[in-house]
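Next come the structures, one after another.
Just so it is clear, none of the values below were taken in a lab; they were calculated from the coordinates. Model, not experiment: these values are computed from the prediction. Cβ atoms are built from the backbone, for glycine too; each structure is taken alone.
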Structure 1
Amino acid sequence: MNDRNAAEVDLHNLQVSDPLIGKCQQLVREVAIPYQWEVLNDRDPEAVPSHAVENFRLAAGRARGEFHGTVFQDSDVAKWLEAAAWSLCQAPNPDLEKAADELIELIAAAQCGDGYLNTYFILNAPQERWTNLAECHELYCAGHLIEAGVAFFQATGKRRLLEVVCRLADHIGTVFGPERDQLHGYDGHPEIELALVRLYEATKEQRYLTIASYFVEQRGTEPHFYEIEYEKRQQSCVPTSDCPPWMITNKAYSQAHLPLSEQRTATGHAVRFVYLMTALAHLARLRKDEQQRQTCLRLWQNIVQRQIYVTGAIGSQCAGEAFSSDYDLPNDTAYAETCASIGLMMFARRMLEMELDSRYADVMERALYNTVLGSVAFDGCHYFYVNPLEVHPRTLRSNGIYNHVSPVRRRWFGCACCPPNIARLFTSIGHYIYTPRTDALYVNLYVGNRVAISVGGHALRLLTSGSYPWTDEVEIVVESRPPIAHTIALRLPEWCSAPQVSLNGEPINCEPCKGYLHVRRTWRQGDRVKVSLPMQVRRVYGHPQLRNLAGKVAIQRGPLIYCLEEADNGTELHNIWLHADSRFSLIEGTGLFNGKVLLQTDGWRLQHTHSEEAALYQYDKVPGQLEPQRLTFIPWFSWANRGEGEMRVWINER
């Protein structure tokens, strides 16, 4: 316990208390994590079977049977363990801790003598270890397990899983590297890179940073490793095809088409891309590498200027769960995977740690309060994998182009990467709320919480309260007794046109720097900082090249995007119009929306006669007439909690 970094420990123990993110974290801790444990053990008859824990029992020799699931099924267990770790340091839970400890012992029992650990290959093809990195995700699974080991150590002080993953990382370091007898490759799904950097920070073992750097720098170099690997497999067994699989030929899918320093656009599988960029930003900071920093800046800009949805989602196309081209952001066929937005938050966090600029926190907030928050149902047991901005359920059932879209959240998935990812994100949210520096504490997100940050051997204790994002004001109160000289840097969100900050009732009028207002003083118990962020309803318009948004408007209040849903506004949402000067009123939600702010305004509906004889097309006149209708907008993250129905973010505007 004593060798852990104090500021890190404090962020792990941060207590979230606000009525939105705090309630969601509590839901994850009390409902989602226990529920996911039941599913991972195949004890929910209504969920898609996981078999993930059973695979470890088989690999450990404690059960008999066959491997079941995707080749990367181990990663679900690892992400659940990481979520459990963060949860335990926030709220002690003997039953959860016992389950986690027993699972860790099971994982340790499954580990091979040389440190290798992957249940698919241990059970199915031990002789084929490390022979198909392009497709089989061995390093990806290892990365998630390493992250879990680091989290469990940092959150609880227990070293058992850390020892397991260090053995695994050491094994990887002997297999991969620049020497002649090593593999000169990298995984098809980035993850090991960011995990090894986290392991380095936890252990200070330079070898982990070295192999992480090797994986990043080797990616995309010539000759292409995936081709070499494929040829070796063809020579060692009976060829199954003259053509290599598309994951090998389409190297951009895995960000392996060029070295990172030469890449100019975000491309390929969206989750893979942001995981890789998270590692690159972390390495750039630790190594003070200016070329890597410039690569991060260039690719970040491509995402946020040309390839991100207004909801903070990325990866627009279903084919390959991938980025498309610049400005191609369709609403109804959007893929917008939950894990991609979580990965974007991870990338943003590392960019903030590299250089403190509020533009990264703005994107992090947009992703959190819209796509990530909306990916879990109010009951904590149903999830979205795909997050469209427009849904017409009747069309989904008849048109195969929408096969990836669901009008309601599901209990589990065959590829269940998102649910445990959601759990670990919300239980570790403290790392996103603040970025501590020796000279300042940067407040990125205005989530209600109580925190203690180490400053010069003392603890600066702060209580942040308010009803963000429903109300305009947030208050930060100093709770520590000894006076402490430090800077608190307050983010001024890009969506707020007139922020105001006061200290003990007196306005602060200093100029912000890179989107943060720096308040430097010797803080004393009882000092109060009030941040006022007027949340007027704002209209959002798309870039002229976003062809799907021509003539349409989205509605935003604070960080929240709002939408129309059939339950409030009826069907045929595509026939609803807003006037350019329609005024909005705030409505206090009831029932499922209790404590939430809804919006209402007057709009129009194109009324028409439903007739079997009506012509499909008409000349020279609109087939119907506009009639007034009172419209209700709900926060987009809350849609589909009342059953199946139409939904729409972008609305026609007159």
Structure 2
Amino acid sequence: MCGIVGYIGHRSANEVLISGLRKLEYRGYDSAGVATIPLGDRSLHRVRAKGKLIQLEEKLNTDTAPSAPIGIGHTRWATHGKPEEHNAHPHTNNLGNLAVVQNGIVENYHLLRTELKELGHIFVSETDTEVIPHMIAEFLLQLEKQDNIIPDNSPSVLFEAVRLTVAKLQGAYAIAVIHADYPDELVVVRQQAPLVIGIGKEENFCASDTPALVAYTRTVIPLENGEIARLTRESVQVYNAKGDRLRRTPQTLNWNPTMVEKQGFKHYMLKEIYEQPGVFRAGLASYISENDHLKLGLPKGFVERIERVEIIACGTSWHASLVGKYLLEQIAGVPTSVQYASEYRYSPPPSLSNTLVIGVTQSGETADTLAALELAKLRGDRCLGITNRVESSIGRIADAVIDTQAGIEIGVAATKTFIAQLLMFYILALEFGITKGSLSSERSQELIDGLRQLPAYMERILESQERYIEELSRQFTHTKDFIFLGRGINFPIALEGALKLKEISYIHAEGYPAGEMKHGPIALLDEDVPVVAIATPGSVYEKVLSNSQEAKARDAKLIGVAPLDDPAAHEVFDYILPIPVVDEIFSPILTVIPLQLLAYHVAAHRGLDVDQPRNLAKSVTVE
């Protein structure tokens, strides 16, 4: 949620800030702003705007301030206070010479705000963030009264004022600070919310996510919780909360700027849907050798004594985890439960020995998932992370991490990262089954062979169906409700199909187990409520067709994700989104693709912002 970009160097700060913020638009926001210190002018210049970055850019285009070599920028997703310009970041102190941007939440801001008001500070927003510049200003005043006496280990007065301030803050946050009286430094802090530093030649950067940096540098230092960094044009210095200097080794990202471009597609989401066969092939190549041996890279003996698995996740990752539960139980025979991370935090299951807790998060920064995983680790459970961002926080919490290797995903509605998570669960189930001896070598080989065939089937669906689905979706641009049905391993795909549609088209949609429809949801059905049923050959095929007949009898339009050449499917469904026939256990990889395309095209025909749906963020870093 929200986006932070900071810069100090020889370029125009505004150009770097706007470029970086545009790369972070996928995180979701409703206002934006920048603050800079113009060259040779010890004054702070701030521009903010409600709405999208285009509104901010229009203001900057008419701005007459001189070019600035230092600045901070922010895209805000409203939490405290409505999305209005006066609540947009950066926030300043009363003198207007100090600016702060923040991601996250300051939980004790009410108390701090009261204390600061008693000292004469005047507040002009409803945000929690505004207490931060006022507190820094207060500590600067105290330090000035002491003739700028600061501890020997503190590099500057501004740094020390920021360090003293964050010591009083409670919550999860990332902060960037500039001050007109200290135009040669940028101070940043991380506490729970992600923040990464980019290192250049005679210039340095900070951002809440690496896409904002890759156009300028691929050398980065992800900050750890409780760390404070001072950036100048020539150096980056990292300290702990006590002010002690730390030695940090930079990392090199294996990304390049073209990875975050649309490459001819109208939206990032559509591009990422089409990238799924390649992502799947890359994952297979990474984790299954040419001679069909698994190479998951887990520590030796990591799964041998595990007797049960608990998976914690949110949103789309939770749906992938439900498929993972099916795979771990049906392939490997390992009892598995799936919980929402936000619920696990406050009602964890009884602690049992030999339990593996798996946290699944595409960003590696999902606040609830990280907190749940930390709780599991405190309880003594072995912890595994499944993520697309191994450099993220989950990599520092879990005992081991599986990299889904999906590449950067810009669209807020997860598509290729979902497919990548599913593949990781297939391979993890194989790892468990082989290690524990619950899976025969013959069945293991069948599963590996089946996985290798899926990318070609995925490509066939994309090549043959998108135009048909685009035309079909026109019928539903004014629909108000959808129901998705699935059974067995495809029930989670019904949930995921409904989530995709509601996320980006704003049409109310719900997923149900097909057998449960007559226990309540059938009351909703009439000619205005389309029903999408996932009906793939296997153990529950006839059951799903029968459940679909029940919907047809109530005049609902029926869309079937089903085999094209089955007469039974043609008899039941009004429209068929055909998929190749595969072993039922592989079907989720194929059935989800038509549902992604359906959601995408319905939203596109409604003229909506597909990549940045309202009220949503790519990485939910607050509880």
| With mean count of other Cβ atoms within 10 Å over residues 348-355 derived from the coordinates and found to be 12.2, which of 1, 2 does the value describe? | 2
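So FRET efficiency 1/(1 + (r/R0)^6) of positions 332 and 508 (r between Cβ atoms, R0 = 35 Å, to 0.05), computed for just one structure, reads 0.40; which one of 1, 2 is that? Each step should come with its number before you reach the end.
Numbers: 1: 0.15; 2: 0.40.
For FRET efficiency 1/(1 + (r/R0)^6) of positions 332 and 508 (r between Cβ atoms, R0 = 35 Å, to 0.05), the value 0.40 is produced by structure 2.
From which structure (1, 2) was distance in nm of label points 7 Å out along Cα→Cβ at positions 428 and 460 calculated, if the value obtained is 2.4?
On the way: 1: 2.4; 2: 3.0.
For distance in nm of label points 7 Å out along Cα→Cβ at positions 428 and 460, the value 2.4 is produced by structure 1.
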| field | Which of 1, 2 leads on FRET efficiency 1/(1 + (r/R0)^6) of positions 12 and 612 (r between Cβ atoms, R0 = 25 Å, to 0.05), largest value | value | 2
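Thinking only about distance in nm of label points 7 Å out along Cα→Cβ at positions 268 and 452, which of 1, 2 has the largest value?
Numbers: 1: 4.4; 2: 3.5.
When distance in nm of label points 7 Å out along Cα→Cβ at positions 268 and 452 is calculated for 1, 2, structure 1 comes out on top.
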| query | Here FRET efficiency 1/(1 + (r/R0)^6) of positions 132 and 244 (r between Cβ atoms, R0 = 25 Å, to 0.05) was calculated and came to 0.65; which of the structures 1, 2 was it taken from? | reply | 2
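26.0, 87 is what came out when Rg and Dmax of the Cα atoms in Å was calculated for one structure; which of 1, 2 is it? It would help to have the intermediate numbers written out before the result.
On the way: 1: 25.3, 81; 2: 26.0, 87.
Going label by label, the one that fits is 2.
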